[in-house]
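Several structures are given next for inspection.
Values in this text are rule-based calculations from the coordinates and carry no lab data. Keep in mind that this is a model prediction, so the values were computed, not measured.
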Structure P
Amino acid sequence: MLIYLVNPQVPRSRDEEKKGLYPPLGLLYIATVLKERGYEVKIYELNVESSNKLIHDVQREQPDVVGITVHTVSFPIVKSLIKELRQSSPSTTIVCGGPHATLCPEDFINIADIVVRGEGEEVARDLPNLLHAIKELKTRAMKTTLVVQGASPNIDELPIPDRALLNTSYYGENIGVLVTSRGCPFNCLFCCVRYLFSRAYRARSPMKVLQEVLYLVDRFNVHRVKFVDDEFTVVRSRVREICQLLKEYGVGVTWSLPNGIRVDTVDERLLRDMSEAGCDLVWFGIESGSERVLKYIRKGIDLEKARGVIKIAKDYGIRVGGFFMIGAPGETLDEFKKIIDLIPKLDLDYIHFSIATPYPNTEFWNWVQVHGRFITLDYQYFEKTFIFETPDYTIRDRLRAVELLERELGYYELSDDVKIIEELLTRT
């Protein structure tokens with residue numbers, strides 16, 4: 001059986017462009033499981049490669065399955081891509097998974113043959129039965145979409161993702177990206193991780209983490225590792241053990257936590273251990289400068305504690321970045337200004353602002369429907385611009401917040417979005 005797995009083009013912000021392209025680890029886990037079961041698997045990276053090459057190969061090889069991971073912002077691109085795939089190989093089964101398939105399976109009805117919600121490894125292991133099921137269904141109806149819920153695997157039993165399936169030159173030093181856990185036990189109003197992996201936190205054992213780091217060093221000459229868990233430091237004892245193993249085995253890599261962790265999941269002892277084990281960069285999710293907003297969005301952190309933790313990290317030689325939002329649920333322009341006042345006091349090395357974006361079928365989405373209004377539901381604008389407003393935090397106020405960032409902090413990463421917003425406002 002020949003299977004293509006596709007990472008479609010995803011629009012990225014300026015900050016994301018600076019970080020470089022990350023390997024599609026979700027697809028890579030599935031590809032490795034499929035390869036272990038004897039299937040021929042090819043991965044297409046459309047953030048680098050042309051979709052024309054994919055279409056040409058599909059027409060030439062007529063793969064049995066094309067699997068596509070789909071983010072909300074890439075859904076319009078994926079719809080067009082699937083249309084071309086159908087024309088090139090009508091008999092190929094189209095499978096869609098990823099965040100948007102999990103949140104909005106209804107969007108794929110009569111577009112994909114199979115939609116996978118949640119995690120895909122166990123679904124991959126059951127692929128022959130699924131292909132038989134969709135074939136049976138299609139004998140009864142011309143257009144049929146089978147929606148399946150992926151079971152959560154024991155991630156400690158999953159194989160190390162086989163990066164030899166990738167063109168590693170696409171990713172540079174980011175080939176050293178890895179995930180050591182899934183899920184997040186916290187319940188922030190704005191976050192959709194709990195919809196993708198649930199709130200059940202599942203972590204790989206420290207020895208398995210070490211084995212993957214050693215694999216990256218030995219096979220790909222990796223000198224820098226990036227742990228991109230949604231919350232790496234939930235279990236401090238596990239992190240300390242990982243640090244101890246990295247030191248005991250003399251791995252000699254530096255490492256970072258670029259996805260962000262909570263300030264209340266670390267202490268001085270842990271930060272010291274992390275520093276001694278090679279950690280030189282940590283990002284913290286701070287989100288707001290308003291204690292009221294932090295409580296409202298259920299972030300539940302203390303800003304004074306954040307200042308203290310950041311100082312400790314820097315005292316141990318760890319550079320620190322801070323993640324913040326514009327437009328958090330319940331925020332006003334006056335409360336956003338508190339971020340402007342807070343940031344100089346935190347003494348951060350880096351800052352990143354994102355636009356608070358609700359996704360369909362999530363609590364944040366429902367919150368907007370009750371407390372505000374959507375400016376657009378066009379997925380191509382998600383994450384790029386403000387898609388909603390509230391009576392006490394209008395689009396005009398949000399634009400003023402961007403201007404404040406530029407004037408007070410010299411932060412221009414969101415400037416291009418202003419033009420998009422103005423265009424959308426003329427339509428409403």
Structure Q
Amino acid sequence: MDKLRWIRLLLEKLSSFIDRVATDAKHAKIVSFVLALLLVGIIGLSDGITSLFDINYRSGVVLSDLPLQTQSDETQFEVVGLPTSVDASLVGDLAELQDIVSKRSIKVGVDLTKLGEGTHVVKLIATGATENVKVNLNPSTVNVVIRKKIAKSYKFKYDIINENTDEELFYGVPSFSSDTVEVLASEFNHEKIKYITALVNVDKAISDIDAKTTYGAYDENGTKLNVTISAVDQVVKVAIHKPKKEVPIKAKLLGQLKDSKKAVDSISLSESSTTLFGKADVLKNLQFAEVIIPLEQVSGNDRLQLPVTLINGISSSTVSRVNVSITLAERKTKQSSIPIIVKNLADNYVVKLVQNALDAEISGTQSQLSKINNDNLKLVVDLANVKEGEYTLPVTVEKPSLINVNLATQTVKVIITAK
């Protein structure tokens with residue numbers, strides 16, 4: 001309520017003041033003078049407002065990373081120092097600026113066709129602006145170096161790229177018709193070239209392909225140089241295949257027969273060989289494929305169907321399973337002394353064996369025991385990388401697969417001396 005009373009009182013005082021001013025001649029002149037000043041100020045302000053609206057119709061915009069279009073004789077000269085793009089500041093009529101931006105009509109270029117070797121300051125030129133739009137470039141001038149190009153021949157190496165994820169695929173040597181390329185560059189860049197590489201793109205192919213090939217010149221840091229390379233071969237043939245190898249199939253006995261009085265007398269396989277596919281380095285050292293026969297599953301003259309074992313690095317075999325026929329017979333045992341032989345002894349050493357033979361128990365069927373001779377039953381000591389001195393070394397038994405040999409001792413003492 002107090003606030004309302006004060007507002008009412010203020011309005012009454014203001015009304016009384018206006019009544020006095022309006023009826024008093026002296027005060028009326030003052031009011032007239034103030035109103036005249038206000039009128040002049042409003043007129044002046046209106047001119048300023050009009051000018052302000054005129055300014056708002058002019059505007060500015062910055063166009064970044066405009067590509068620089070260069071005119072030069074690239075077959076004869078090499079240009080260093082030009083930027084790939086420039087920025088342009090545009091000021092002018094707002095409507096025209098909007099039209100220029102929407103149409104992307106501003107182009108920036110430089111003409112080097114009349115310049116020769118040496119260092120030059122060149123001016124960049126912008127085109128595509130209207131009369132009411134001003135264009136400022138950054139940079140507007142550039143220092144460039146122009147060098148004469150010369151041609152030289154280089155040998156190159158190759159790399160195969162975009163290989164298939166199948167690690168077993170083997171890529172042959174690309175069929176290049178020439179082992180050199182011609183490089184067109186300034187002497188300055190020729191001195192930088194460390195090597196040339198042909199990138200052969202096999203595009204993840206799994207069979208023979210005509211592969212697109214690109215060439216690059218690189219400095220000692222592996223940075224690609226901006227030079228022109230002319231090559232005879234833009235497409236080369238690449239043979240692609242999975243490495244394979246044909247090997248014999250051998251049976252490997254695992255475990256023991258349930259009946260210790262029996263022994264395996266013969267094994268017959270339905271397939272004698274197979275072709276294996278896999279990694280080249282694994283196939284290189286692989287001499288045969290195995291079929292593992294679990295003897296605990298053999299109770300008599302049996303016929304089993306068993307898989308061909310695939311070791312690590314081998315993906316497939318043309319023969320996946322083999323029919324195995326097994327015959328058993330009574331086990332015979334005999335005692336024998338088997339001579340020891342050595343292998344891989346260096347030419348500048350001689351060897352002395354403390355024992356020249358080892359006692360052994362030999363078991364198998366009678367027909368298998370009768371086949372034993374000095375050529376197929378051996379005790380071997382490997383002296384590879386053994387130097388002068390005394391050693392106790394393991395003995396390896398080389399024997400027919402259907403014969404069992406139990407040695408009284410598994411090692412032998414040898415003495416190595418220089419010749």
P(r) over Cα pairs in 10 Å bins from 0, in percent, for residues 277-380 alone gets 10, 24, 26, 29, 10, 1 when computed on, of labels P, Q, structure Q
Matching 9 (relative contact order in percent (Cα under 8 Å, 6 or more apart), computed) against labels P, Q points to structure Q
One of P, Q was used to compute helix-only ellipticity at 222 nm (-39500 (n - 2.57) for each DSSP H run of 4 or more, over all residues; to 500), and the result was -12000. Which label is that? P
Work out Kirkwood radius over Cα pairs in Å, for residues 61-180 alone for each of structures P, Q, then name the structure with the largest result. Q
Here P(r) over Cα pairs in 20 Å bins from 0, in percent was calculated and came to 24, 56, 19, 0; which of the structures P, Q was it taken from? P
